[in-house]
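Next up: the structures, one after another.
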Structure 1
Amino acid sequence: MNALKRLRVPLIIFVVFWVIAFVLWQTSGKAFYLLNFGYIGAAVGFGIGLYVLLPRKSKPSGRRLAQLLVGIYMLGFLGLLKKENMQLEGFFFYLLTGFFAGSVIHYMVAKIFGPLLFGRGFCGWACWTAMVLDFFPFKQNVNGRIAAKWEILRYVHFGISLSLVLILWFFYNYRPVPMGNSELVWLVGGNAFYFTSAILLAFVLRDNRAFCKYLCPIATILKFTSRFSLLKIEGNFKKCTQCGTCVTACPMNINILEYVNSGERVLSTECIFCLTCTTVCPEEILTDTLKLDIGGKEIINRK
């Protein structure tokens, strides 16, 4: 029973994705959806399961495996080989075209409705940009984040992406062909910008997750729906020794200790559900819980 309790999150993720896979397969008649969402659910569930079961020092291997399994599949197979634009602009273009498949379903599941269950778990376990960034040495910026005003760049980036799509669509009558060569150009160009800017930010700010904090436009969507996430981190105040290890280790600079002291779950929409805090806590007082509450209370450590 204890093992099942520890594995409830990967089991929930696995079941949810396989239910989605089965429903899409039955309603569309396309076995691809069974393969696609079944594979992603199995990869993420397996990675989180490994994270839970492995010894403390080896736990990050579980998350990296999930990132590689999902990231290489989505960027390499769906993107480069299948020529599907998995970028934010592709999502906008497909919505305008009425092509409700591929990246539209991906965004609906992973970035719009999925976060109602697992928050920003996509950022922690399936993002192909973070897949590369997490191999760099700057795991945590112990000095905290830079000023909050720089986080506006995420919204500016989102606005530029949406504006570019609307301008091309309405003023230049641009109509990309789904899974055509133009989509491959969008994908390669967009990812080239993402990876270049993300790597530069990581080294300049000595922070692997700097791109996620200041420039990633996807975070603007995830921050809204993840407020209502059922899965969040919770701590036991009575057993907490106030050592602050969780705060130091958090890659998103969330002051987890303050939430524990106030008897709240981690309500920050910056939480990427990476489970790092649950791993480093010497008293093991942090765990994932399934409850209904409203997030959005941001307690962030800054320089």
Structure 2
Amino acid sequence: MSEPNLLVLLSMLTTGILLGLIFALVASGVSIMYGCIWLPNASNGQFFVLAALLAWSLTSQLGWRVSAALIAILAVSGIFAIILEYVLIRRLYDSPNRNIDYFVVTLGLTQIISGIFGFTYSHYSDQYIIPPLVEGVTFIGPMPTTNNRLLVIAVAATAILALFAGFRFHRIGRAIRAVFQNREAAALRGVDVKGVYRIAFILGTVITALGGLLYGMAYSFDLGLAWTMSVTAFAIMIVGGPGSILGALVVGLVFGFTQAVVSVFSSPTMATFAYLIAMLAILLVKPSGVFSR
């Protein structure tokens, strides 16, 4: 294989893995919320971008160290999730149509956060990026790849592996899986179902924030990314199957590689259409999702 073709191939591979892991991570957060609480969080894309914007503000505007900013934002996202669950989310746990109620509520949150973006960050710049956590370049064959992107890949992969391990071996993870599969049976076995709901919401929010931070470290982004990520995360969750981390990983990687390949030979806009068309085709064959629980 000629060197130019090898460079194109390696670029598609690294981009596909990077995007796929971030997609899978965010979709896992959406899937945990929906599979456990029946909460279709329409505002997940706004939380994704908000985390990245806050990291940009702390590092580029206020001079914080990148590592300190990332840790602080993950901690704040957890605190914010606890407050939001206490003030708003828990009030709908017993609603007979809570999936519809939650969708309306989170659409409202989406509009509020979008409005805040419009009054604040839209005046700063059209593009944002979080400064690199590590410097330097590593060559993969003939292709140079920044160490920062390699770190993003490693962190995203570690987070997904931690979710797999936690859901399989930790008692809280097993309780979440039990609620995924059968709420009534889990309650009869002594599982605090509403307590699990709270943990699922907090965990899903923190995972979404982590995905936003990783994306902002790897790529420049704009405010419109929030809507794109909302659609992408929901598409991955639906195709992979609500509540399935494995489904989010597999379909997230498929979407990531689709975007990488189509972006090389066409355009990023066409890439978005390509994986949405793939989603519709898969759902025609298996409407409940490939890895539905």
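Given a computed value of 0.05 for FRET efficiency 1/(1 + (r/R0)^6) of positions 22 and 150 (r between Cβ atoms, R0 = 25 Å, to 0.05), which structure among 1, 2 does it belong to? Value 0.05 for FRET efficiency 1/(1 + (r/R0)^6) of positions 22 and 150 (r between Cβ atoms, R0 = 25 Å, to 0.05) corresponds to 1 out of 1, 2.
When distance in nm of label points 7 Å out along Cα→Cβ at positions 206 and 238 is calculated for each of the structures 1, 2, which structure yields the highest value? If you can, show how the numbers build up before the last one.
Working: 1: 4.1; 2: 3.0.
Looking at the calculated values, the largest one is 1.
Supply the structure label, taken from 1, 2, corresponding to mean count of other Cβ atoms within 10 Å over residues 78-85 with the calculated value 18.9. Please report the intermediate quantities before stating the final value.
Working: 1: 18.9; 2: 15.5.
Value 18.9 for mean count of other Cβ atoms within 10 Å over residues 78-85 corresponds to 1 out of 1, 2.
Here helix-only ellipticity at 222 nm (-39500 (n - 2.57) for each DSSP H run of 4 or more, over all residues; to 500) was derived from just one of the structures 1, 2, and that gives -16000; the source is 1. Structures compared: 1, 2; top value of relative contact order in percent (Cα under 8 Å, 6 or more apart), i.e. the largest, recorded for 2.
Taking distance in nm of label points 7 Å out along Cα→Cβ at positions 158 and 190 as the criterion, which structure among 1, 2 has the greatest value? Walk me through the numbers before you get to the answer.
Details: 1: 1.5; 2: 3.5.
The structure with the largest value is 2.
Only the coordinates and a few stated rules stand behind these numbers; no lab work does. Fair warning: this is a prediction, and the values are worked out from it, not measured in the lab. Cβ atoms are built from the backbone, for glycine too; each structure is taken alone.
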